[in-house]
1. Can you rank 1, 2 by mean projected area of the Cα convex hull in nm², for residues 107-218 alone and just name the one with the largest value?
2. Using distance in nm of label points 7 Å out along Cα→Cβ at positions 283 and 315 as the calculated read-out, with 4.0 as its value, let me know the right label among 1, 2.
3. Assuming 166 is volume of the Cα convex hull per residue in Å³ as calculated from a single structure, say which of 1, 2 it is.
4. When FRET efficiency 1/(1 + (r/R0)^6) of positions 35 and 75 (r between Cβ atoms, R0 = 30 Å, to 0.05) is compared over structures 1, 2, which one is greatest?
5. Thinking of 1, 2, which structure, once log10 I(q)/I(0) by the Debye sum over Cα atoms at q = 0.13 Å⁻¹, for residues 179-242 alone is computed, gives back -0.63?
6. By the measure distance in nm of label points 7 Å out along Cα→Cβ at positions 163 and 235, tell me the structure among 1, 2 with the highest figure.
7. The value 2.6 for distance in nm of label points 7 Å out along Cα→Cβ at positions 91 and 259 was derived from one model only; which of 1, 2 is it?
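What follows draws every value from the coordinates through simple rules; no lab data is involved. Bear in mind the structure is a predicted one, so any value in this text is a computation, not a measurement. Cβ atoms are built from the backbone, for glycine too; each structure is taken alone.
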Structure 1
Amino acid sequence: MALELDQAAWPSLTHDIARWISQEYHDMNGLSIQTLESPPTAAEFAQLVHISRPVVIKGFQIPALKRWTDDYLQTKLQDQPISVAITPNGQADAIAAGPGGKLFFVEPFIEKVSMQKLLEQLNAEQDSDNLSASYLQSQNGNIYSSRFFESLNDDPSEFCALREDVPSNIPWVTEALGRNPDAVNLWIGNSNSITSIHSDPYENIYTVIRGSKHFTLLPPCEGWCLQERMYPHAVYGHTDSIDGLSVVPSSDTPPVRWSSVVNPDLPGSLPPEAHPLHVTLEAGDTLYLPVGWWHYVQQSGPTTIALNWWYDAEVRGMNWIWLSLLRGSGDVPSGNDETDTR
């Protein structure tokens, strides 16, 4: 039976201890990111998971890399409606000012369009500063969900026609971890699309198919640098009073814990004790991003396409407890509390 704890009683690291852990980790590991010239064996990947540092992997070949031109994607999907995130600034699932200047965690407006329409929108947005930003980023196992492996009643996918180009699992990862992915996701955007800094409870294998992806990474022990706060939830929507998208507060969604650092790449956004890592992936490159690593993602190219495989993290043993302690628990202040100076 699981032991239930009062979250208010959970310990949190003092600032001095958190800084000491960050510096010790940096002194032992530096800022380098290992590159493998070919995919690892299952045993080699298990060792990478044990070390829990990002690794760039070359040579992971899948059919999508050779096939996914605009014409191919349009022909395969025809008029199939696909879910696209629309925001006024390219930042979905991010902090933004809403009514009265209050800060909210804002999810995107979702629009159903064809693949042809999405690609046209992405090209048009590249040439205009006035258009809203489109990003296919549904993150819900939009190619394969966990039910694909667990049940004959597979979840419907908007991208079933593309499954023959995308393996449902990665053999050397599945063998090393002893499980299938929890989700396989497709991402399509352009240079306007930005992923705000966050961490995930997954072992992440991320492959770029077209364009370039630029990652800013922080290890789990530097989560204290990101000043997480609690923000009321909202979505972007259309209102009668405002032309275009505006922030619409939610009435029945609990507050969201999120980093108050909007862009960690801006000078002064992170404390001097932070040690961000930077890595760019080109088409054909794969990044192993371990569970708990913070990441901020930008991209370049008129159309950038990527795939990722999310594998559930191992929660037995000490790893998950350690990650939870590093993230901090207990009292997380409001992002709209003017008296908070932490």
Structure 2
Amino acid sequence: MKLVSYKTEDREHLGVFINGHIYNLNSCDKLIPDNMNEFLWGGDELMHHARRVHAEISSGKLEAKEELFFELTAPVPHPTSCRDGYAFRQHVAAARRNRKVDMIAEFDQYPIFYFTNHNAIQGPGEIECMPDHFNKLDFELEVAIVLNKKGRNIKAADADSFIAGYMIMNDMSARTLQMEEMLLNLGPAKGKDFSTVIGPWLVTPDELERYKVAAKPGHTGNSYNLEMKCVVNGKQVSAGNMADMDWTFAEIIERCAYGCDVLPGDVIGSGTVGTGCFLELNGTGLLNDPNYQPQWLQDGDLVEMEITGLGMLGNVITKADSDFSILGLKK
């Protein structure tokens, strides 16, 4: 089942996407709230109602009215929080090799994450960035999950049952801002807080059963054979697979929930897949060829991310009409 959030006349709604059409869930079952946040807080019970509506529309038993005029938004427009993990060893190892430093042993000991700005979530369409963001502006190709249960001290063996669904994530990154502030060892802030893109819809775990594969040796949780790619202005620049995650989402949830509550509506990203950003690609290119020409996102670029079973997330990057510079405020 594919769940969507969308707007009509600036009002947000919750829908189901079936055979290229969107149907409003609340109009089919009044027990289902007309927004994603309330729906996620309803856990398995409301998910069961949505699955029943999906089955009845798909079979023709229910004649639902199709939405014709709408704006597709992020599937989870207002996350309770947003964390991003660091699950792909290939990406971490390549990035460190490109900086001429050894692979960090701690990567294989525990999964890590950081909190990003849950109020900067965006969906398909135009992404406006400030001029300073274009100083080495980057995409990051990832998978994200959202939770629909509250929990604390969750074991990895039980954690997959907390996942409501999966989405494509583009963790936008302003690399100059990021690299400057990370010299102070507090983590990314202004380099990451302006936009995190998710979409185009939320895919429930049952739709991915046919892609399920074993987790990597020594790891616990569901893993899926989902091809991942990113295309910029019609040219493919990244290729990877969700099955390459070394740390599973179940293991990441286990760490997130240690000693604190995780909540319905919490979004968690996988971290960047190998080859999944210009920072890594440029570093590898320069390491192999001193004449390599680095590439960064530019005003007007079309970024299209596609993941097997999760759809395609498309965005046009635009520059804000402003001369305000946070980089210019450095002492």
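1. Largest value of mean projected area of the Cα convex hull in nm², for residues 107-218 alone: 2.
2. Label of the source structure: 1.
3. The structure behind it is 1.
4. When FRET efficiency 1/(1 + (r/R0)^6) of positions 35 and 75 (r between Cβ atoms, R0 = 30 Å, to 0.05) is computed for each of 1, 2, structure 2 gives the biggest number.
5. Attributed to the structure labelled 1.
6. Looking at the calculated values, the largest one is 2.
7. Of the structures listed, the value fits 2.
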